[in-house]
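A.B. asks: These notes open a run of structures that come right after.
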Structure I
């Protein structure tokens, strides 16, 4: 059997050089953002199931409002921390992995402080663990310094760096996931027209780009200044409440 491990991109101080290497890295972004990636995302609705149960989302218009609200809060948060984790991973090679590990642990703690809902913390770490399993099957993470059971955005940023992606790419993958998961969940829960939901997601493209750009800028500033506490901390009280209600629901289609 051919050993494919040597073909995996290694974690280094930055994206691979040359146009061919960058093209390969961009293709890796598609892999990370693909809903079919076996990283457990299909089991989480991002609060959509609880929102449908309490009547907050009943149709396409409600879904649009929910996705925009989630993008501006949980989406921005995830994107900023994914970008920061990617930047930290790029800035520390294997010989300085302990220093990177300390920074990533501090980053993980900052994200924990911004996630007041125990249910959301649990879901984020569960998705982080599953994403790491998928990431290790695709890229060489041997040189990556990771905290134990990292939050999903932290795992996403580290894997993006291992794949040769930039912080902006990690942020874009994060904001896409912040809306694609709930959108898919709404289609299944409400029986919405998949074409209409796809059209809605396409119309959000510019907002996704703006959010990812803002998150990347915030991450670069925070990491460069060594002040991780300056990373965004948007509040999403409704999402927190939905997560807690869903956690104790007697019947659930999704884990979160």
Structure II
């Protein structure tokens, strides 16, 4: 046995183990708004406790762990922790990459580990609806910034004639819409267009309807519980599936229904 190869493998394992543990710490910071609070300026653990209302003892451990992992900065001269502009953009800005939300998705996946293990034995599937809600909410939070940056600026204009149709008063079907972020972005960019979102997951549809109401576009954006093979309506100017076709149990059937 090559001891150097064993050592190299152990180093890889330790890195993965550390990353797994870091996921939990990052999600804690995401849930409690700690990154947003730290983006307001450098702070000692005591100052950070006053700023956030959280317990100083736990915050001290969290800040030290985050600094050791390179997620926040530490100044030994002042004893303060802070975020660089780049860290704040990636972790605290909801319009940025929202990397913490990705860890939220991963932790949600892991809560289904026992069901997935059983699926290995039986060959049965694990449905999207069987996952923890962090999977649905985390996916929406993680993917939304990409849609906000690209959907109406580059993607739709790249389609022949679609931008003109939607500007004139078009109809859009958003399949597998999840919590509806893509649907709302289209509706906000094209105020004369109506958007019909659909998803087979009831909880996601309920959250999407709530978001539409909060955005004040419920008169032009509707959501229904339906699969990609059974969504209602015909004659759409655009049918879209964002980051979901590859997750569907019957992607060919979904594509056939769209056609």
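A.B. asks: To test your reading of the models, identify which of I, II gives 14.1 for mean projected area of the Cα convex hull in nm² when calculated.
C.D. replies: I
A.B. asks: With mean count of other Cβ atoms within 10 Å over residues 113-120 derived from the coordinates and found to be 17.6, which of I, II does the value describe?
C.D. replies: I
A.B. asks: Who wins on Rg/Rh (Cα atoms, Kirkwood Rh), for residues 137-192 alone among I, II, i.e. which is largest?
C.D. replies: Sorting by Rg/Rh (Cα atoms, Kirkwood Rh), for residues 137-192 alone in descending order puts I first.
A.B. asks: Comparing mean count of other Cβ atoms within 10 Å over residues 73-80 across I, II, which is largest?
C.D. replies: Evaluating mean count of other Cβ atoms within 10 Å over residues 73-80 on every structure, the highest lands on I.
A.B. asks: Oh, and also: Using relative contact order in percent (Cα under 8 Å, 6 or more apart), single out the structure from I, II with the greatest value.
C.D. replies: When relative contact order in percent (Cα under 8 Å, 6 or more apart) is calculated for I, II, structure I comes out on top.
A.B. asks: A further question on this structure: From which structure (I, II) was helix-only ellipticity at 222 nm (-39500 (n - 2.57) for each DSSP H run of 4 or more, over all residues; to 500) calculated, if the value obtained is -17000?
C.D. replies: II
A.B. asks: On mean count of other Cβ atoms within 10 Å over residues 81-88, which of the structures labelled I, II is highest?
C.D. replies: Top value of mean count of other Cβ atoms within 10 Å over residues 81-88, among I, II, belongs to structure I.
Read the figures in this text as sums done on the coordinates, not as results from a lab. In this text, all values refer to a predicted model and were calculated from it rather than measured experimentally. Cβ atoms are built from the backbone, for glycine too; each structure is taken alone.
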